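Multiple structures are listed underneath, in structure tokens.
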Structure P
Amino acid sequence: MRIRIGFELAYQCAQPTPMLLMLNVHPSRGADLLSPDRLHTTPSVPQSTYLDAFGNICTRLIAPPGEFRISTDAFVHDSGAPDNVDLEACQHAVEDLPDDTLIHLLGSRYCETDRLSQMAWDLFARTSPGWRRVQAICDYVHQSLTFGYAHARSTRTAAEAHEEKRGVCRDFAHLAITLCRCMNIPARYCTGYLGDIGVPPDPAPMDFSAWFEAYLGGRWHAFDARHNIPRIGRILMGRGRDATDVAISNTFGPNFLSLFRVWTEEMAEEQRREA
């Protein structure tokens, strides 16, 4: 399957503004890129890239005053298979976990394990450890929160989402991550592209999506508490402790975002031949 991905962003900057961007496909999917996902800017400015502590590609640049546009348009190969389901994936004892997973057991900016630990044990202590426990957490989050773009709030934490019973995909992910960590299951936040492939089209404008990964049976597995069904065509951009680590942009000066467009779609056979 060939998937077209891309975005166009426009910022209005009052002065030269340093920016730190995380807008590239994650290196773990780099081999699947059929065309480069280079960042194009208008006006053109120098860029430099580096890998952060979580292995994400980060771009540094300085946006000039006025309108500044950033875009990419690329093609990615995907297997077309839905998210893997492994009901036998086991939960590891904490003492047996690899060192690099331990950070994903700890509380973080949006995932307050201290506030939700008792609730998590009350709810999930009797569930079967492993895959079924994580799925029970996803079921609970999916049923507890109402999704709506109008509910977006950048400061909302997992505990606040649970109290307010609403949110967007990042809130579903944060709450599920927090409950997993409370149950001693490493969980990390993911963001990227997720199109309406194999499901009815969503009439709302496309956005980047958030989901999470849980460490079970010696590897990381994708889970999605918002949709709560295996999906096709996830294209990872970034991973981290929570949304703090994978913001699409950090800007260091006064500005506002005046344009935000994202696309991700399976190409039909005739489109593939033309491309």
Structure Q
Amino acid sequence: MNEVLLSFLLGLIQGLTEFLPISSSAHLLFPTLLFGTDDLGLAFDIAVHAGTLLAVIYFFRTEIKLMIKSLISKNNNNDSRKVAYLLIIATFPIVMAGLLGTDFIKLNRNSIASIAYMNLLFAGFLLFAYKYSSSSKSLIELTIAGAIFIGVFQVFALFPGASRSGTAMTAALLIGLNLKESSKFAFLLAIPTIFGALVFLIGDLVLYETQLNIISLVVGFLTSSIVAFLTIKYFLIFVEKIGMYPFVIYRVLLGVLLLVLI
């Protein structure tokens, strides 16, 4: 496959799946499984992750500005300050786990069987959370304990196939946040999490990567950022109408398909 076309395809997959509860790592396997394509390298991974980071920052730019202002000036906007603190608290567990479990993450990154089983397992968790959660609380009602729970549950996203957004949404639903607020918190939580992943990737790039294809990087970055922005926008519009059942069913079918393709 042409490298520019592959860059577009991978950017499309990254942008679409990063914020849906369906596992980006599982979908990024398909170009290799179907077309025998090679990985485009660390620099490309950085480009598409940077694209999704830009998308979520731009989409929530108003909320982010309010949170920054509330942290600088403590005389107003207590709600924004509370959300900012909760995001910091919820980010801490995955940062620590990432620092301690780097070798484990790299070892299991490309295991198709592991990714398939994680999809099936966390599809079950998502189904349980969606079906049995009270789904009644707003984001401002989230407690410190709730933020810690979401952060700890998000650590499972270090298992390829679990889905970062999926684990965060599942945990938020389990503690009673409504569906839209669960999704919003998961998306906001992506900002420090993706940023942290970028730091690790850039560190590896400095040590190991030597060749750069600028065209592929630009195509991947632009594609992932545009698609990610549209995914966030329309998911938040329609999530309360479509619910989580379509994603649960899709993840089960995806997991089975990966096991068949092994």
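Observations on the structure shown:
- When relative contact order in percent (Cα under 8 Å, 6 or more apart) is computed for each of P, Q, the largest belongs to: Q
- helix-only ellipticity at 222 nm (-39500 (n - 2.57) for each DSSP H run of 4 or more, over all residues; to 500) from the coordinates reads -25500; which among P, Q: Q
- Mean count of other Cβ atoms within 10 Å over residues 82-89 from the coordinates reads 18.4; which among P, Q: Q
- Identity of the structure behind 0.05 (criterion: FRET efficiency 1/(1 + (r/R0)^6) of positions 18 and 218 (r between Cβ atoms, R0 = 25 Å, to 0.05), calculated), options P, Q: P
- Among P, Q, which structure scores highest (criterion: mean count of other Cβ atoms within 10 Å over residues 10-17): Q
- Mean projected area of the Cα convex hull in nm², for residues 50-153 alone derived as 8.9 - corresponding label from P, Q: Q
Throughout, read-outs are computed from the coordinates displayed, never taken from laboratory work. Just so it is clear, the model here is predicted, and its values are computed rather than measured. Cβ atoms are built from the backbone, for glycine too; each structure is taken alone.
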